[in-house]
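Multiple structures follow.
Read-outs throughout are calculated quantities, based only on the coordinates presented, and are distinct from any laboratory measurement. Just so we're clear, the structure is a prediction, and the values are computed from it rather than from any experiment. Cβ atoms are built from the backbone, for glycine too; each structure is taken alone.
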Structure I
Amino acid sequence: MPKISVYIATSLDGFIARKDGDIEWLHTSGQGKVASDEDFGYKVFMENIDVLLMGRNTFEKVLSFGGEWPYGKKPVIVLTSRAIEIPKEISETVSSMSGSPEEIVSALDQQGFEDLYLDGGFTIQRFLEAGLVNELTVTRIPILIGEGIPLFGPLTEDIPLKHLETQSWNNGFVQSRYKVLSGAS
């Protein structure tokens, strides 16, 4: 089965976006704007990924940024249960898929994908609940936003994690990586 990794940032109080989807706060910290040359290990992470799976809301948010498609030629699969329009300029690398997390992973395994990057709050919650996530990398931004879209949601049972490493930066960002010990571990 493919390895499924999450690489995401949250506010210190655990939100990935405001209720309206706004994520502008991700680019700030207690010490001001984040340096444009700092990617917090994202480039290295992406070099080891075969395909990016993202929820429809995340896809639409990325499209709203305008400009160049940030994933280059990396295959991206948008997980959605409704028809979706994919802009022509990215249609060679972006496709859509629906189904249960187990069906999606099985199909991608049959296509030869080995390292999957999972993005989007609801999508991450579904795959965690299904026991399919192998690793979580969470960067905590030193800001409290009070309410918003949470990274984690209700679970039918606890999901034990093994801490692998934590790194911090001078701007207050703290990134921790965990191995998921249940399900797909």
Structure II
Amino acid sequence: MTSIAVIVGSTREGSFNRALGELAAGRLESRGANVTRVDLAAFDLPLYSAALEANAFPPDALKLKALFAAQDGLLFVSPEYNGSLSPLLKNAIDWASRPTGDESLVALTAYRGKPAAIMSASISPFGGLRGLMHLRQILSTIQMLVIPEQVVVPNAHAAFAEDGSLKEALPASLVEMTAGRLIAVAKALTA
């Protein structure tokens, strides 16, 4: 069974990105994936610094890295902060990218060669698109294969129905399409 982690870069109660992440997790599960929902609030991750890494690599950073490494693919959902991804998500990505044990500086064992999908919901008319451009670049830099499909949900404050579904057909179909593509690519890469 294909294993996919869904990582949401927001811990805010009532977050539109958490709602989008949950919707995407459900679509992945309906297609047979084994989904791990990653709540970044459950990890004690100080702001990354080389000095901290050298002196006391955080135990939760090791746990997060191991969790990512155990997956066949990763789906990242991020709010847009000043035209970029959330600092919470960037910090988590950075910690899990660091070498541990006898790994080389460029081992990237949590990421290298794995497929990734990206999504965002925003109250803006752009749906977090500017942040996804940065996220795509970062994930490519850490050697992930970011699938071309992506999801942006504009006007997120009015986009979700009471049951958590998306009211508009286009973003709903993009969630479905992106989930399917991520699973297909993950299966192909692990075959």
Seminar exercise, completed: helix-only ellipticity at 222 nm (-39500 (n - 2.57) for each DSSP H run of 4 or more, over all residues; to 500) gets -13000 when computed on, of labels I, II, structure II
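To test your reading of the models, identify which of I, II gives 36 for relative contact order in percent (Cα under 8 Å, 6 or more apart) when calculated. Walk me through the intermediate numbers first.
Working: I: 36; II: 24.
It traces back to I.
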Exercise. Comparing FRET efficiency 1/(1 + (r/R0)^6) of positions 2 and 122 (r between Cβ atoms, R0 = 35 Å, to 0.05) across I, II, which is largest?
Worked result: I
Exercise. If log10 I(q)/I(0) by the Debye sum over Cα atoms at q = 0.15, 0.26, 0.29 Å⁻¹, for residues 74-113 alone is computed to be -0.44, -0.89, -0.98, which of I, II is the source?
Worked result: II
For this session: Using distance in nm of label points 7 Å out along Cα→Cβ at positions 66 and 82, single out the structure from I, II with the greatest value.
Result: II
Exercise. Suppose you compute distance in nm of label points 7 Å out along Cα→Cβ at positions 90 and 138 for every structure in I, II: which one lands on 0.6?
Worked result: II
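Among I, II, considering only mean count of other Cβ atoms within 10 Å over residues 154-161, which has the greatest calculated value? Show your work: numbers first, answer last.
On the way: I: 10.5; II: 15.2.
Of structures I, II, the maximum of mean count of other Cβ atoms within 10 Å over residues 154-161 occurs in II.
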